[in-house]
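What follows is a set of structures for review.
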Structure I
Amino acid sequence: MKKRYSIIIALTLMLFASALTSLLFAIRYGTLFGNPNVSGYFAGRELSALLEIIEEVYIGEYDAAEVSAAALRAAVDALGDRWSFYMTPEEYARYLEFSENQFAGIGVGVAVNEETGGIEVIYTYKGSPAEAAGILAGDVIIGIDGEKIDGYGIDDMHGLIARPIGEMVLIEVVRAGGAVESVLVEYGIVFSDPISYEMLDGDIGYIRIANFEGGAADGFISAVNGLLEQGARAFVLDVRNNAGGRANEMTRMLDFLLPEGEIFVSFYKSGHEDIITSGPDMVGIPAIVVVNSFSISAAEYFAAMLKEYGYAEIVGERTTGKSRFQITHPLPGGGALHISAGQYLTKNRVALHDAGGLVPDHSVALSDEEFKQFMSGNLDANDDPQLRLAISLLNDG
């Protein structure tokens, strides 16, 4: 069950070309296409010749852009680095939108239902057109504008839904009870707030950090200050299913919480080292950080640093284990290369990848059903064993 839903996280992390683009890429990064002793120029000629032969003699039909994109993907895949990938122009545009916590769409998170093959709505974004139209978690999308989508993938579904902002799309869904309904939804700009918070019983402030993309730090600082004004005596910081984001957003949060000291250590291929330090001001009240196996990159680093400074204990499941950071290079054809360019270490010089992820101080897992409810935003705090343990530890402390 959890493996099935990992598709969504992969989409919240990546959501995130012509033959000329392929040639330019090959000339610059030519050694990726074959023997490392072959020059980039020769590799570029090889790829160019290959594409020309396909165009001249291949008897079947094909999409030249798809062939070029496949060549670029294969080049990056050959690195053997799960965090590096090529993006087509369309994928790059979506990536840029998601990195700003806003995107064009109807506002649903979906995954392929392995049992039915349909595309199931796992959650709807708050304030989105989908929520306003009454689309619910658990709905299975079976048609778009009268076209059945049996066997379609998620990208195919996105392609059918996409249209100018403000236009309507007819979504046919099967409800959880089996009823089939057609829902008219506006295609618009969806804003995804990365920070949500509330005051729990016992004056414990709960802050959910969905990602560390644009606006996360401002939202987090505002949440902490707001909860402190309400009398919060402790915090639960929830980074479950958080796929990371921007280092500068994360370090601003750490600077706000922690005392003076190192909060981010990074190394580049050139040997250059960067160390970011925090100022003397800090928030000095107890905290628990809740993590799971889908807490990745900045999320697990954030938790690890709070633990190393003795600011917080960790509850949940072992995290992914990622200690490389990526930079995104736009390419001439409109696509982009997202590539690992350095490694980061904690204050104690721990590489989370080498450590196999961050191990919680207090391990507790969600069941498959609890995880499904958490994904859809319907897991009540009283029914969430990880959150219950976090609260219990703060009350006992």
Structure II
Amino acid sequence: MHEVVVTGYGIVSALGVGVPEFCRRMFAGDSGISGIRGALVASNFPVAVAALVPRTGLGQPRSLKNSDAGDTPTSWRFAGLATEEAMASLPSEVMVDAIVYATSDGVNFDLLKDSFRNFVVDTFDWDSTRSETCLEFIRSILEQNGNGHVPDESVISINNACVSSNQAIGIAFHRIRSGQWTRAVVGGVDARCNDHNLMNFHLLGALSTAEGSDASSPFSKNRSGFVRGEGAATLILETRQAAEARGAPVLGYVVGYSATSDAYRLTQGRTDVMGAAKAISLALEDAGCAPEQLSAISAHGTSTLINDSLETAAIKKMFGLRAYEIPVVSLKSQLGHSTVAAGAMEAVASLLMLREQKLAPTINYTHPDPDCDLDYVPNVSRPAFLNLVLSNNFGFGGQNSCVVFKRADA
């Protein structure tokens, strides 16, 4: 089997565009969450905040430099900028075998019109681009860069709720490790922070209605729901042999992946946490990693009452007393929840933590919860020896997916 390395990454997030800015602000414990009333939504809209990518200075991908910014779908801009940054270490004529990307179709919310007729401002750019079109754009970036034409059968769109990006990474990881592919572009994009999508999640009772940048407070007793986020992240995965042959930098390793299903309820995980704990166990087994070797966990950590308590219980079920020794970080405290893009964005964060040997903080942690009593790295980042980081994603439909990353110089 081949070792699988990460040789490039790029990110567009509420903490900034590009890895350097994202890295700086993530470790500083900044919040990307801000008010949306009177701009994105009406002043009496029930949801007050979101984690939006700053439009000022966002710019266009180079591959769209001749396009009218007003006509460019937002998902294209996010995914294009993240992909072009990730490809900085990918010279032309270096062939890419596949694209595996998590995206979301534009959805018609006509059935919800009566629910939000009195709230919607609808002045924000609503991206209704179909996922297949976005993937075609990513393929065109590779072609323009001289990295070859990726055949249709190797362009894979993943749309499986909040686990989508982790599954995109996992599919590519297994195919590269097995020798089917040498190199792949993977990631996820979500540009659906709009009135329609917010109302949809609000009617499910999933979103926080708190006001202020501290509305996302994973694992804190006062948590009240997740904050909607948006963004994109792209990673270049390839065999270690291929990376070394072209002198590419190794930014980290992907060493394990798993996916399980609860077969329980659409919007709630199993109360016995069997599916989530099994996903963690299988990912570590796939990585050849004993439980005592794990350095840290990048949690799903959505800031909902149910998810955070169930994820904590799953970690305890898997690790026993050692669960109290493993730092557990939730990036959603800073980035909100970008659903299908979350796993890819948190993959970049995990790799940066491994690179910097530092834990990102779970901000807005103010009230300890007896049901959530692990080490969540509250509010302030801290140095740590990190060798293996587990990244969890648990989504609607009972989907569970975990990826294990290893530091580059391990």
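Any read-out appearing in this document is the output of simple, stated calculations on the displayed coordinates, not a laboratory observation. Given the structure is predicted, the values throughout are model-derived calculations rather than measurements. Cβ atoms are built from the backbone, for glycine too; each structure is taken alone.
Worth a mention:
- Origin of the value 22.0, where mean projected area of the Cα convex hull in nm² was derived from one of I, II: I
- Volume of the Cα convex hull per residue in Å³, for residues 80-207 alone from the coordinates reads 119; which among I, II: II
- Identity of the structure behind -10500 (criterion: helix-only ellipticity at 222 nm (-39500 (n - 2.57) for each DSSP H run of 4 or more, over all residues; to 500), calculated), options I, II: I
- With mean count of other Cβ atoms within 10 Å over residues 232-239 computed over the structures I, II, the top value is the one for II, the highest of the group.
- Value 1.12, calculated as Cα Rg over 2.2 N^0.38 Å, for residues 96-159 alone, assigned to which of I, II: I
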